[in-house]
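Listed below are the structures to be examined.
Just so it is clear, none of the values below were taken in a lab; they were calculated from the coordinates. Computed from a predicted structure; not experimentally measured. Cβ atoms are built from the backbone, for glycine too; each structure is taken alone.
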Structure 1
Amino acid sequence: MTSASVPVQPVAFALSGKLVAGLVVAAAIAWFSPFDLAFGAASLGVPALRSAGIVTLALIGLMAAGQIGLGIEPRGMKRPILTPLAYAAAVGVACAAADWAMSATLHDSYRHMITTQPLGLRMAVYMMRAFNENIIYRLFLGSVLIWLIGRVWKTAEGRPTDGAYWTGFALSQAANIWINVTSLAPLTPLALLHDGLRYFAPGLVWSWLYWRRGFQSNEIASIGVHLFFQPLVTLGL
């Protein structure tokens, strides 16, 4: 039986201790920094608004995810931590290779940060950023877009088609990259190629993990990638 023929069962999310802890972490990170340009602008630079905002986005995302059958807990893996970290390692090597191969396209501020900021500090900052980026662009925006698209692009059983999932995730990741990367640098074909390989493609890997292996698997992988990518890119640049 193919996935397209299996109806989506709504998922009910209870505010478990683990989920509440995740919301507290997200709120603390948002208080420290917005990291995301659109989120920072929308919260007016006020730490309390950022903390409340990220929790609100997470709760809306959870409700939308529940309606389209996306789960939070890891599933379908014998090793729910090591398997996402294996994805993280592969993506980390690929991202470092993209930066090495197309170093001429790197924005000056990015190159300066990589070459001057201490590795440990950089890893901590990017891990925190990744944690909340997943909430904004996958749990919230991705889930909401899939729910909306799936209202029209759906199977006979009423579930979003696979194309609806991919489209929603692709649009949410494209918004992320446009807001936080592409709009900040000169737009050239080589820069677009680099951004596609370096940012857009990894985001689709994380989205697939969320879709097929649960949101926590996506968080583990997208945070864990910096354990591999940051040391490698430091060596290369």
Structure 2
Amino acid sequence: MSAMPIRYLPWMALDLARSAGLGMALVGVLAAFLISSMTVVTTGTGGEEMVFLGILDFAVTLFALLATAGIVSTDFAFGYYRTLFARPISPPLYYLQRWLLGGLLVLLATSVVGLAAAARIGAQLPIGLVLVQSALFYLLLGGLVLLLSTITRRDWLIAALVVAAHAGLGAAGSLGAGGTGAAAVLYTLLPPFGLVDVSEQVPTGANLVHVLLYGIALVVAALAVIRLRPLARGARE
């Protein structure tokens, strides 16, 4: 019988803090410093807020990528799985725990940058809503990296390209250049990152259901691959 991986939680948290946590701390401090100290010269109203929200949104994206990069593929590439699962520990539950822990670290880092942004922007940026949006964003992007990590070591890079492609198609669609044809279909099939931008309101109704179902499907698919793919097949390419 496979045991719950809760016994690994302290070690897992320490390892995450010493690896991804350091990079996230550097990004968070830099983003908070820029938001707190930079002077933005604009020709209209709202330009300063857009810059600060852009920095916050970019920081959240980096947080999610840092927290999940190589989450599965690294263990398989270097053979760590042989030690990790020498005892009867469930691999899907182990990586689910690691993924959830990464999400908590993302929210912690986001709160630091979000408070810096709120101090400059004011009450129109409720930190609670920023954290909700960040959690939904992590569900999508973190779920995508988790799934990709079960099949390739380039998980974070491919996920970053997907985010960029989604943003590009969305911009093209708003300009009337990508609203029909293959571009529109591709935009619909990609994860709905546009619904969880920290500068926008938290999605409700059908949009919220879309985000939740898409993100949960990514995580479940990743856990299914981990469960069904023989561990002894070795490193991901």
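For structures 1, 2, calculate relative contact order in percent (Cα under 8 Å, 6 or more apart) and state which one comes out highest. Walk me through the intermediate numbers first.
On the way: 1: 33; 2: 26.
Structure 1 comes out on top.
To test your reading of the models, identify which of 1, 2 gives 0.97 for Rg/Rh (Cα atoms, Kirkwood Rh) when calculated. Kindly include the intermediate steps, with their values, before the conclusion.
Values: 1: 0.97; 2: 1.00.
That value comes from structure 1.
Could you tell me which structure in 1, 2 was used to calculate Cα Rg over 2.2 N^0.38 Å, for residues 90-129 alone as 1.63? Don't skip to the answer; put the middle values down first.
Values: 1: 1.23; 2: 1.63.
Derived from the structure labelled 2.
Here Cα Rg over 2.2 N^0.38 Å, for residues 154-217 alone has been calculated and equals 1.32, so which of 1, 2 was it run on? Numbers along the way, then the final one.
Numbers: 1: 1.32; 2: 1.15.
Source structure: 1.
Once distance in nm of label points 7 Å out along Cα→Cβ at positions 18 and 202 is calculated for all of 1, 2, which comes out largest?
Going through 1, 2 one by one, distance in nm of label points 7 Å out along Cα→Cβ at positions 18 and 202 is largest in 2.
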